[in-house]
Structure P
Amino acid sequence: MIHLGGIAHLELATAGRVVVAGVSGEVDLSNTTPLRDAIEAAVVPETIGVVLDLRELEHLDSSGVHLLTLLHHNLERHGRGLRIVRPRHRVPLTVFTVIGIDGHLPVCGTREEAVASLERPRP
């Protein structure tokens, strides 16, 4: 487990050729850069995508939303995908709803669904 500024934690794992990044706690301006760096450092040439599991996330501010879009664009630029597992805590879930993240980024209900959608061949 990687501690990010004392208010967020990151657990990295792999599922086949997918990096699974579980984020818990609070994501804000104080920790978005080390969070991005840690996730991007886990991506190796064989990686086909990243699952960002936000189920245990308790807080997400605008810099965290920016991080989501930045990761998505960076991965896509290199032919990889991003899937986000929907947060279940009220504050980040409200942010997702108000901003309409589901309409702009690929959001899944479970980690398993997210990994499976990355493993499916692209059209």
Structure Q
Amino acid sequence: MCIRFNQSFGLPALITLVCVVGVTPYIALQLDSISSTAQILLPSSTLVTDNVNWFVALSMAAFALYTQYTNLMPSVNVSYIKDQAFGHQFPTDKKGSQCGLSEKPFIGQCNYDAAGQLLTHL
């Protein structure tokens, strides 16, 4: 139920659309500048430099999710694992491919029980 704008759903939707359209170029410029800087600073032909746009976007998305979750729930329930080289995969304790590889089936044997850690709050 919309309390503001005289129970109108159209005006808040229009305001949201204008904000999203206005912010999108700014975010694109930020991603491009960070990617360009990473390509200049990092050595050539590494996994990161070959896929720098993906790494920057995923890093920013992870940071945004971390920030959102820390604002929505108590900080004792949120952990941000930065000291492990998981790659683009779900880390497991004993199953999967080599830890750090980003390939199918995207499950890595990293000696870290991510599923168990996710379920500890229950």
Structure R
Amino acid sequence: MHGVMFTSLREYLGAEHGAETASRVFADEQQYVLSEAYPDDRFRALIDRAATATRLTDDELLIVYTSPRRLCALLRGVAEGTARRFGETTEIAETSCMRKGDLACRFELRLSPAAAHRSA
């Protein structure tokens, strides 16, 4: 994995979740050089740390989406389809939307097992 990916992840975490989160995710990591290549498993480990750091609860997730294409409806469908594929349902609250003038779309997802959702 190219060093630019590691650096981009650190910059993203700092911009979206604050310097403290970026520092916590990259704690005890080596300094990544843009022009070098690194093992893929190191990047996966950092993504896992980042997901834990930005998760709301064990059953909730926050997704912040920005794109000039404004395909937030597609993101919603991907989230619903992914949950269904893994035997879960998801309740999605879109708390901000680029199509309504916000800078980003923010989706709060609450996951639950499909059977539990049906019986409620």
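A short reminder: the numbers here are calculations on the coordinates, not readings from a lab. For clarity, every value in this text was computed on a predicted model and none was experimentally measured.
Please state which of the structures P, Q, R yields 11.4 when mean projected area of the Cα convex hull in nm² is computed from it.
Among P, Q, R, the structure yielding 11.4 for mean projected area of the Cα convex hull in nm² is Q.
Thinking of P, Q, R, which structure, once helix-only ellipticity at 222 nm (-39500 (n - 2.57) for each DSSP H run of 4 or more, over all residues; to 500) is computed, gives back -14500?
The read-out comes from structure R.
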